[in-house]
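Engineer: Below are structures written as structure tokens.
Bear in mind these aren't lab numbers, they're just calculated from the coordinates by the rules spelled out. Quick caveat: nothing in here was measured; it's all calculated off a predicted structure. Cβ atoms are built from the backbone, for glycine too; each structure is taken alone.
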Structure 1
Amino acid sequence: MLEGTLPHVAKVGNHIAAKFGVDDIGGRAGRAGTSDHPSGLALDFMVDTSTGNAIADYLLANQSEFNVKYVIWRQRYNDGSGWSTMEDRGGATANHYDHVHVSFKSSGSVNVTC
């Protein structure tokens with residue numbers, strides 16, 4: 001599930017999975033563009049809207065503790081300075097309507113209790 005992600009990313013991913021009951025998480029993967037997935041610095045939590053709202057809010061509320069770089073959810077981007085609407089990428093998954101994407105900073109420890 002979190003194979004190939006960096007240790008601090010996996011730690012946050014496991015914490016979110018336990019806290020919110022998420023069992024479908026994407027981690028390291030080959031992706032086009034500037035995605036952080038190939039380097040093991042991003043996670044995708046495949047969830048319904050209610051759970052996604054809660055996860056996105058929780059990640060941003062703990063941005064510094066979790067070393068979060070930014071969150072994408074429901075065609076919006078937030079790096080800690082508020083939500084910005086993103087361009088239409090053509091579908092529910094591409095527009096992040098069915099999953100919360102979180103990218104992490106490349107180094108540092110995280111303050112997580114699982």
Structure 2
Amino acid sequence: MTKSRITSLIVHALAWIGTIFWGSVLIASVLGSFSGHVVLVVIVAFALGSAHALISITTNRGSSINVWLAVFVLVSDSLLGLFVDPKAFVLVGLAVVLFAAALLSYLEPDSDTIPA
């Protein structure tokens with residue numbers, strides 16, 4: 001297994017973990033588990049969940065969009081950590097790994113990469 005294939009698998013794994021996490025936050029907020037700004041939580045969860053899913057979808061296409069989506073996730077998680085809850089810095093750590101793996105998979109495409 002090549003290094004680029006391993007980084008691609010890391011991107012897929014972290015992206016789907018993020019999709020499942022934000023999907024569960026979305027469902028929990030719709031069901032009323034959170035008090036306060038429910039609409040804002042739904043919007044953030046939908047945006048970040050969608051970004052994670054798109055990162056996984058675009059990884060094997062050789063497009064730079066997955067790197068920019070990883071930057072979006074990294075900045076969003078950082079803002080959540082700064083302004084909402086410091087526990088979100090755990091997400092920032094995972095987003096850094098996701099960004100690094102997305103960047104490596106873009107810079108060193110695998111042989112089965114679909115042309116953009």
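Engineer: On mean projected area of the Cα convex hull in nm², which of the structures labelled 1, 2 is highest?
Structural biologist: Once mean projected area of the Cα convex hull in nm² is tallied for 1, 2, the winner is 2.
Engineer: Computing relative contact order in percent (Cα under 8 Å, 6 or more apart) for each of 1, 2, which one ends up highest?
Structural biologist: Result for relative contact order in percent (Cα under 8 Å, 6 or more apart) over 1, 2: largest is 2.
Engineer: Looking at structures 1, 2, which one was FRET efficiency 1/(1 + (r/R0)^6) of positions 36 and 100 (r between Cβ atoms, R0 = 30 Å, to 0.05) calculated from, given that it came out as 1.00?
Structural biologist: 1
Engineer: Also: To test your reading of the models, identify which of 1, 2 gives -26000 for helix-only ellipticity at 222 nm (-39500 (n - 2.57) for each DSSP H run of 4 or more, over all residues; to 500) when calculated.
Structural biologist: 2
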